[in-house]
1. For which of P, Q does log10 I(q)/I(0) by the Debye sum over Cα atoms at q = 0.17, 0.22 Å⁻¹, for residues 78-165 alone, calculated from the coordinates, equal -1.05, -1.27?
2. Tell me which of P, Q gives 149 when you compute volume of the Cα convex hull per residue in Å³.
3. Computing relative contact order in percent (Cα under 8 Å, 6 or more apart) gives 23 for which of P, Q?
4. For structures P, Q, calculate FRET efficiency 1/(1 + (r/R0)^6) of positions 70 and 174 (r between Cβ atoms, R0 = 35 Å, to 0.05) and state which one comes out highest.
5. Given a value of 26, 43, 29, 2 for P(r) over Cα pairs in 10 Å bins from 0, in percent, for residues 110-149 alone, point me to the structure among P, Q it was derived from.
6. For which of the structures P, Q does the calculation of log10 I(q)/I(0) by the Debye sum over Cα atoms at q = 0.12, 0.17, 0.22, 0.25 Å⁻¹, for residues 14-117 alone return -0.42, -0.79, -1.18, -1.36?
Structure P
């Protein structure tokens with residue numbers, strides 16, 4: 001085991017890169033790895049975002065450390081865990097451009113393990129869901145479904161559907177044909193109605 005190997009790998013990487021303690025498992029025992037990462041954190045080479053998750057920060061001369069985009073962190077965690085994730089609620093509205101408010105709590109459905117990770121004043125929550133929730137493979141359709149669910153059936157007023165229309169019109173017809181059937185009936189009705197009247 002070489003502590004230098006860990007350090008070299010981190011120093012050679014670009015700023016803004018995330019590291020997981022597990023990334024270095026081939027270089028030594030968990031205790032040794034923790035010591036090296038802890039020292040690099042004290043030396044301000046790394047910032048510890050959450051348990052076992054570190055960032056080689058981008059630094060702005062005026063703003064200081066620039067925290068990574070929450071979505072990037074969520075995707076990296078999912079990649080590491082070999083899990084699928086899908087944005088829900090307010091986050092889905094934000095990603096579709098229907099809300100300018102960046103949610104402080106980003107909630108994702110996952111087929112991996114359920115947990116919450118705090119990063120500064122924000123958090124990422126992974127909610128365990130049944131594998132059938134991932135029957136929709138298309139990211140855009142998934143966001144549209146989650147946005148409609150967030151607004152709720154009663155609240156789906158015409159104004160909201162008008163805002164959502166450009167996203168619905170971007171859907172590939174083959175996606176609608178093969179995947180829309182996995183969504184609630186009322187959502188199928190709204191999407192088909194908009195497509196029919198385009």
Structure Q
């Protein structure tokens with residue numbers, strides 16, 4: 001059983017037959033380091049599950065500074081949700097920070113899942129709710145935590161990032177300067 005199948009089975013609790021039907025819709029894909037998964041202003045027609053590597057979601061602010069929104073790691077799904085669901089252009093770039101292996105389902109197949117899994121609409125709703133809760137937690141942490149607390153929270157959640165990702169991207173994702181992040185790390 002692939003890592004994707006394990007995730008689907010544990011998260012969605014579906015039968016083997018439904019699991020097989022869904023997993024066949026995903027195709028293995030690789031992205032080389034520094035290649036784009038998606039560029040800003042393109043249409044996103046896919047959803048991917050990361051099994052190896054890291055992808056960075058980022059944008060460039062009006063002042064020219066790159067802002068990292070998130071870094072997705074193995075075990076995460078990646079897409080531009082607005083683009084996938086509402087067919088809008090991507091608002092951010094998604095780029096591989098390392099050689100990356102994914103399982104990808106394209107919109108045409110994604111739209112067929114409802115015919116394969118009878119209660120898919122409820123399962124999809126739960127999945128999107130989980131994504132929303134993660135986003136709410138991130139916003140709350142930015143509003144309520146000091147820099148050191150945000151660092152500790154991310155380190156507890158995904159410690160491997162600190163060995164695999166350049167610190168300037170982590171600092172940006174945490175809403176602090178690289179110097180502040182270095183100082184916090186040296187005092188921890």
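No lab work stands behind these numbers, since they all come straight from the coordinates. All figures in this text were calculated on a predicted structure; none of them were measured in a lab. Cβ atoms are built from the backbone, for glycine too; each structure is taken alone.
1. Q
2. Source structure for this number: P.
3. Among P, Q, the structure yielding 23 for relative contact order in percent (Cα under 8 Å, 6 or more apart) is Q.
4. Ranking P, Q on FRET efficiency 1/(1 + (r/R0)^6) of positions 70 and 174 (r between Cβ atoms, R0 = 35 Å, to 0.05), first place is Q.
5. Attributed to the structure labelled P.
6. Answer by label: Q.
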